[in-house]
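Values quoted throughout were computed directly from the atomic coordinates according to the rules given, and no laboratory measurement underlies them. It should be emphasised that the depicted structure is a prediction, and the values quoted were computed from it without experimental measurement. Cβ atoms are built from the backbone, for glycine too; each structure is taken alone.
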Structure I
Amino acid sequence: MTTFWTENSILTNQSDTTPPAEIFDEFCQAIGYYYQQKGYKYTRSRPKVKIESRDLFVEINFWSSRSNMAGSSVGLEILPYVGSKKLKKWIKANKTGRNEYIYGPTKYDFRYQNIYGATVDFFLDLILKIDKYIAEQLDITDNKKFIDKLLAENSNELITDNFACYLAMTNDPRLSEFIESHPDGISVELVNKLKALSEDNKLTPRQ
């Protein structure tokens, strides 16, 4: 976990003149290294970690602040998403919908961090918070159970139009009720397309 806190690491030798971009890059690499050990894929450009299940995946993006200031502030914004691999292909095949992301939570206490001067203890505390949140809120081991949980909670952090597409793709009988309960989140054009697709596929077994 502490591989990047070596004697010569930027993370242990920060100064008032260390470029914020270098600190951000090293910190993201440290997070990426940790999650790679847990089976996640780490992407360094536009840094993020990602783990996949049978269909759903959890992706955690790391954004930097535009107001960074050397010697005092290096902003890190942590943004998790849940998406569907099958939905990405379905959207392309049916020319319906925007993208594969169906859930974008924002209500957690570690979203914004100032990582200037961050220590190993700071890093480990942050990792524990992220791990706990993933375990409690983003457990996609059982895809159906996770989708059922989102529908039961009726969360306002669902990406409504994409989630409706997901329900259409899986021939979920709850699609009509979901559309009716989210009139402002799904365009009339999309509703009509989804209803037409559902009619065409009503005899197709659910995925």
Structure II
Amino acid sequence: RSMMRREDAFAAITDETKRQQAEKAKEKGDGIFAFANSDGWEKYDEKDGITVYTMKSESGLNCVKGEGVLNFNSNVIEDFAFQSETKPKCDDGCEESSIIESFGDDIKFEYLRYKGKLLVSGRDFVNVSVKYVDSEGRSIISAYSVPHPDKPEQDGYVRGDVKTAGWIITPDKDNEDKSHVVYVTEIDFAGSLPTALVNSVNTKQGFFIAKLAEELKKEF
């Protein structure tokens, strides 16, 4: 997992726009640690060893952070969290999660679709997502929304905008089958949502780590 190979992965993207989008996802990944550790987070909920925090971003968007320790190797968690089929397994509101195109194992453009409820239209997202290991040995996944020529806006769905979504997976120094995991999101759902739905989204996003752990236990 050398950094060299990852630089090559970006260079392999011949479409300049897409390469810049992937590089920006990595830049956002490098900023995720500061975002996860900023002062504004307030504790929202806690269960099964996972703590959920929320915060309003400077632009008034809802941000969510989930944090906990999982008894799995950081590489296993990173690979599983990066797979497109993981999202619907861990979130019953996600009705589609598919790769539009990928570049190697570490860069992909993906389409996510969530069913509507409480008289609110469904939301869909087109994201670029990258994974890498940073200089501290942490596994990072970073995604944000971009337009993609193969996925124009779909009838019946409102296109949302993921400003930042990411994972920081830190291996335990003493136990390689244990990792400290943080998952953060800042998402513009495009249009006002009823408070009840916002709260439900907060809970789902924040406890996504717990669902991920359940699914990992089934598979490993």
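Of note:
- Entry that produces 0.50 once FRET efficiency 1/(1 + (r/R0)^6) of positions 94 and 174 (r between Cβ atoms, R0 = 35 Å, to 0.05) is calculated, selected from I, II: II
- Parent structure of the calculated result 23, given that relative contact order in percent (Cα under 8 Å, 6 or more apart) is the read-out and I, II the choices: II
- Origin of the value -13000, where helix-only ellipticity at 222 nm (-39500 (n - 2.57) for each DSSP H run of 4 or more, over all residues; to 500) was derived from one of I, II: I
- At a computed 4.2 (mean projected area of the Cα convex hull in nm², for residues 22-69 alone), which of I, II: II
- When FRET efficiency 1/(1 + (r/R0)^6) of positions 78 and 158 (r between Cβ atoms, R0 = 25 Å, to 0.05) is computed across structures I, II, the figure 0.80 traces back to I.
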